[in-house]
1. Thinking of I, II, which structure, once mean count of other Cβ atoms within 10 Å over residues 231-238 is computed, gives back 14.5?
2. Could you tell me which structure in I, II was used to calculate helix-only ellipticity at 222 nm (-39500 (n - 2.57) for each DSSP H run of 4 or more, over all residues; to 500) as -11500?
3. Comparing percent of Cα pairs over 36 Å apart across I, II, which is largest?
4. -0.53, -0.62, -0.92 is what came out when log10 I(q)/I(0) by the Debye sum over Cα atoms at q = 0.11, 0.12, 0.15 Å⁻¹, for residues 87-262 alone was calculated for one structure; which of I, II is it?
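Derivation of every value follows stated rules applied to the coordinates shown; laboratory data play no part. Computed from a predicted structure; not experimentally measured. Cβ atoms are built from the backbone, for glycine too; each structure is taken alone.
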Structure I
Amino acid sequence: MWIYLNNRFVQEQDAVISVFDHGFLYGDGVYETIRSYGPRLFMRDQHLLRLFRSAEAIGLTIPIPLKEWAGILHEALARNEVGTDQQDAYLRITVSRGAGDIGLNPALCPSPTVVVMVKPLVPPPSDLYENGANIIVASTRRNLPSALSPQIKAITFLNNILAKREAIAAGAFESVLLNWEHHLTECTISNLFFVTDGNLRTPALECGLLDGITRGIVIRLAEELHIRVNEGHFTVDQLYQADECFLTNTSMEIMPVSMVDTKRIARGKPGPVTLKLKARFMEARERFCETTGLP
């Protein structure tokens with residue numbers, strides 16, 4: 001595997017960073033994940049802009065200008081022979097504070113560490129899309145937005161990991177996290193939607209969740225289909241009583257949910273609104289990709 005590390009591509013065994021890197025020591029950094037459809041990156045500019053927004057929010061200057069990123073990402077695809085007509089790609093960009101003496105002062109780190117990793121995209125099993133996934137409501141709570149803004153896509157991910165451990169222990173696909181007011185927020189790596197009486201509902205951003213890029217697309221597509229969308233403050237009981245439920249993120253697109261804890265949703269199969277949105281997403285995704293496979 002070729003990995004981009006601080007202005008050059010190196011082989012995996014040479015992709016080494018210092019034990020004094022503050023990303024390792026303190027989780028001080030930001031990241032983004034992007035996927036391709038063939039050679040075309042999905043919502044490339046939106047992902048990059050969010051990366052820069054997250055970095056700015058923690059006072060981290062990304063040393064590579066925005067205009068140079070497309071070339072780097074496509075070179076990473078080419079070197080690793082993914083992002084082709086035969087193989088979609090998964091890309092992860094990580095920018096940490098960099099190496100510096102032990103201590104919390106960001107000024108200890110003169111240069112950020114930049115890493116780009118690329119691998120073949122492996123989607124979830126097809127039977128999950130056909131039958132729906134099972135999810136649980138985690139006992140782990142979402143961080144207070146006043147303590148750590150959910151709009152910062154930070155590499156400090158322990159909150160999500162604890163909730164993911166709960167899902168694994170329960171044999172579930174994902175965990176839903178509640179906020180400090182016991183309202184629904186999001187899952188460990190995905191946004192949450194559910195349907196009641198034909199209306200699409202999703203937790204509002206002020207509940208304490210990331211403004212997922214695929215989340216935004218789904219809301220847009222629902223409006224195009226004249227499906228009423230309600231972003232609000234919702235409870236677990238409202239989720240239990242939903243007619244349909246699904247999750248969204250960049251790599252898995254729209255994942256139907258058939259079970260929440262012990263409550264069966266939509267008769268254990270993807271519901272009509274979910275299927276309509278999934279079909280529309282498949283039809284429309286080309287317009288959310290780069291206009292060409294080249295930067």
Structure II
Amino acid sequence: MSKTVAVLLDTDIGDDIDDAWALAVCLTHPQITLIGVSTVYADTTARAVIARWLIEAAAKEVEVAAGEQHPLDRSISLHRPNQMKAIPPEDEQRLKSGRSDGVAFLAEKIEAFQGDELVLLTVGPLTNAAKLLTEHPKAAEKITRIVSMVGTLLPNHPNPEYNASVDPKATKILFESGKPLTMIGLDVTLRCRFSEADLEELSRSGKVLTKRLLALTKAWQDAHRRPDGSVPMPILHDPLAALVVVEPDLVKLTPMRIVVDEEGRTVRAEGTANCLVATDVHPSAVVNRLKSLLM
């Protein structure tokens with residue numbers, strides 16, 4: 001596949017580190033044209049600052065809009081994302097102004113789109129996506145397909161996947177939308193991880209974007225430092241979803257019917273398929289592709 005695909009990214013960047021790496025894929029992949037970013041869940045204004053900080057480092061002009069802070073049917077406390085510690089106060093001050101109507105922003109970007117293929121890539125809770133689908137149906141018609149890091153079918157994972165569980169009602173709306181949907185779940189993403197050696201290799205990059213990614217990664221690691229002093233390594237949940245937008249051969253995609261229960265569990269069901277589910281992956285190819293984009 002050599003054509004360029006237009007992408008709108010919806011993200012809860014700032015908590016887990018993989019969102020930042022997914023945004024970096026969208027900024028650096030030669031087959032992706034990133035036309036807008038919306039943030040979702042909790043302090044979406046701070047999340048927008050992080051996204052703008054990375055976009056600036058890539059020397060791109062992509063507008064970011066803060067979106068829905070609360071799930072569809074409940075209110076939550078608006079915690080400050082851990083990765084804000086990596087951003088100098090003067091940069092935060094400079095980058096914090098911008099749109100705060102993320103769902104309307106997505107609809108406007110879609111309605112103005114003139115190309116052949118427009119993908120909505122969701123790598124966070126699905127509140128913005130669900131509101132877009134239900135409140136702006138005409139715009140939603142123009143979305144060619146949705147690629148989502150969401151869900152799991154792992155038999156030893158009784159709890160719902162995080163993005164699906166934050167707003168189960170929104171997750172249900174997505175899977176029942178009738179839009180062409182690709183589910184990139186824990187079944188494949190848990191197998192794709194950076195090692196210390198990978199981060200060390202990336203630290204030799206001269207790219208400002210990569211340097212800022214590594215600063216965010218360190219802030220995330222510091223926030224999750226274990227009692228023995230060790231730190232977690234990034235699991236590439238969201239960057240895998242971003243890569244699959246234009247490199248589907250990195251995974252095996254299987255048509256399935258998926259239903260969503262009240263807690264956000266994604267369950268395989270009988271009947272006509274409503275999505276493509278990633279059921280296998282080439283982990284080393286994913287890691288190498290990501291490094292090749294950012295070195």
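1. Going through each structure in turn, the value belongs to I.
2. Clearly, the read-out refers to II.
3. Checked I, II; max of percent of Cα pairs over 36 Å apart sits with I.
4. Structure I accounts for this read-out.
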